[in-house]
Structure I
Amino acid sequence: MNDASPVAAARALQPLISEKRRDGELRARLVPEVVAAVGKAGLFRLFAPREVGGLEVTPSEAFLTTAEIAAADPAVSWYMVNSIPACMAAAVIPEAESRKLFAEPDRNFGFSAVALATAKPAPGGFRLSGSWPVVTGCEDARWCGLMARVVDESGPRQVNGRPEVRLFLVPTEQLDIAQTWQHAAAMRGTGSNQVTVSDLFVPEALATIPGSPPRIDRPLFRNPPMVLTLPIFAAVAVGVLQGAIAAASQEITTKVSSITGRALKDQAEIQITIADATAALRAIRAGCVETYDAIWELVQRGEPLAGKAKAELYASSFYAGDVARDLVGRLYVKGSRAAFMQGHPLERCLSNIHAIIAAIEARRGFHQSAGAVLLGAEPVEAAF
């Protein structure tokens, strides 16, 4: 890792990532040159503790870095986003296990938040069994973080009235990986294949409860997981809009309508769309960073996170994603017929932005809760 800021490093990587993007899509997995370059820049460990070589950046710095990478290829930023849970776990698990996790510090981590698998308590740990249908970057990762429900003799274990769900950190070599992602229509470069385990022993030290008190007690690791991660998903959407504006602008400035014979860049409705998209990009990016910084100030001062501050953060994150999705659609419609072809930059932006928003749709309860809290009511989402 050089002395450049993560945001500057991300911008420097954009040409390589853009050049290799189509190759990654065709192979349904990022090309080795990109994975190595991004790892060397430290971008898979933005939220990892300094003790294991992590950058331990501020949340808004991580947001802006992720958006810049996503503008070149959201699949690469998805590797980064999905590395966050293991990076955060390194501040919770014992030091010896943490160092094993980062024995190769430039590697990404696979991850799945789908907790369909089960873990049965066993002496010294758990026996893990089940499948995870989508595990981003699993083939390039040395370790994967896999969510699973704890089940004992009486059935699913409950904690505070909710099923106990843990993050199990598992060496990738112990997983069975099925090549399922080659048929994906969106985010193909993420290599999000299915993984399966059967009765795999996982030590207690590598089975963490999200939100547990950190062993490394610094501000970054005191955040509730959703407060820290949800805006980073929004950053990917912001980056896709940024990339779509660049692709559409390049397309529009060189094309002439086959129907009217006029240059696309001279048409009023197209000019308005570009203006709206550019203004929206600046607004949603600034709004997310502003609310992220407000949360960060509270955490640094050791103050409890007020409901309003969290509500504004969640509202900004969902709004950013929804606006980015809508504007990418408008840019696609205003492009030329070339955008209908598979592999065209705007076609990729359109399919990818919908896949990204679909990935966070299950968390929409936080969006509704944000509105409820801002209206003085109680959140509907228990984890708010």
Structure II
Amino acid sequence: MLFRRLLTDDRGGRLFLAALGVVTVIVPIANLVMPPDSPLHVSTFTVALLGKFLCYALLAIALDLVWGYAGILSLGHGAFFALGGYAMGMHLMRQIGSRGVYGHPELPDFMVFLNWEKLPWYWHGFDMFWFAMLMVVLVPGALAFVFGWLAFRSRVKGVYFSIITQAMTYALMLAFFRNEMGFGGNNGLTDFKDLLGASLQAPSTRVALFVVSAIALAGGYLVCRYIVTSRLGRVLTAIRDSEDRVRFVGFKVEHYKVWVFTVSAMLAGLAGALYVPQVGIINPTEFQPLNSIELVVWVAVGGRGTLYGAALGALAVNYAKSVLTVEFPDAWLFALGALFVIVTLLLPSGVSDAAAAIKRLLARRLRHA
């Protein structure tokens, strides 16, 4: 009943989840069952690439929750994504043990190389999977809560909030580049071996990570859909449309903003955690402000305030990026900028509203015919 209620009047969401379910079934079969010489075979590389795209889609939904429904344009969500990725990377590094290059049973290779004598206190506990998964959501959530509480209590909003979130992720990038921080410096964390005892290079593990990413994306969509269709979601939409009026009638606007900002950061952290074992590395470049700006483009292209549109935008733009950066490596940023301008001018509601836009155009033509 709850599932049906969430998807009522959400045709786009139903189609998105249905397509996601079909892909989640077909891709593993095409990879594990179909022989490599079959035209229906999907390579392990493609499975990992699709899994990465699904993580980006979950990240886009997380941003759309705060931007599309609460009017909070964050240019720092890449930081929450990276923090979740580092939490997962720390667990994977602890699982290497004595199989590293230097054979140290406890210290990661980069710490041995830098002459660290003992494991830093903040690395303890990451050898346990449940603890690492807890940190995946708690660390980004705690940062978002503290940052949001300070910003929203001071009534920082609009472009000013966007700027300070960008400054936050840039500051984190500079901090994580430093070797003394204990996170691998500019090389980051890499050379992962296994996850829960399964080799990360095995095709079955790649497929499992893809399936888990798809489940997380569907779950993230439903959680966000539940939020935006609830009474709380209606308050968030009212805040987006007229924050002063909502505050005038007695609502604690900053509480709602902090809450939704924290939930969004936790979803972004989860996306980062699923991303790392599929790409095999996490380093400070994930914090760079350009990543957060690209994320905004994904949501704008797909359709702000739709959730499924944000996910589709992430999938489409990243697929185009993977193709164009190979064929035309110097032209990708120009293509991305042109796409953003075209969508903004012709489809202000994103490509998810393309069908409705075409209907409106045809109706206008028929009226003037």
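Taken together, the values in this text are just the output of simple stated rules run on the coordinates, not laboratory data. A quick note: this is a predicted structure, and the numbers were derived from the prediction, not measured. Cβ atoms are built from the backbone, for glycine too; each structure is taken alone.
The greatest value of FRET efficiency 1/(1 + (r/R0)^6) of positions 123 and 139 (r between Cβ atoms, R0 = 35 Å, to 0.05) among structures I, II is that of II.
Quick check for you: by relative contact order in percent (Cα under 8 Å, 6 or more apart), which of I, II is greatest?
Numbers: I: 16; II: 31.
Comparing I, II, the top value of relative contact order in percent (Cα under 8 Å, 6 or more apart) belongs to II.
Suppose helix-only ellipticity at 222 nm (-39500 (n - 2.57) for each DSSP H run of 4 or more, over all residues; to 500) works out to -16500; of I, II, which structure was it derived from? Checking each candidate, the match is I. Looking across I, II, the calculation of distance in nm of label points 7 Å out along Cα→Cβ at positions 35 and 115 that yields 2.9 traces back to I.
Work out which structure the value 5.4 belongs to, where distance in nm of label points 7 Å out along Cα→Cβ at positions 19 and 307 was derived from one of I, II.
Numbers: I: 5.4; II: 1.7.
Checking each candidate, the match is I.
If we compute FRET efficiency 1/(1 + (r/R0)^6) of positions 43 and 171 (r between Cβ atoms, R0 = 41 Å, to 0.05) for structures I, II, which one ends up with the highest value?
Values: I: 1.00; II: 0.55.
Of structures I, II, the maximum of FRET efficiency 1/(1 + (r/R0)^6) of positions 43 and 171 (r between Cβ atoms, R0 = 41 Å, to 0.05) occurs in I.
If you rank structures I, II by FRET efficiency 1/(1 + (r/R0)^6) of positions 179 and 203 (r between Cβ atoms, R0 = 25 Å, to 0.05), which sits at the top with the largest value? For this comparison of FRET efficiency 1/(1 + (r/R0)^6) of positions 179 and 203 (r between Cβ atoms, R0 = 25 Å, to 0.05), the top structure is I.
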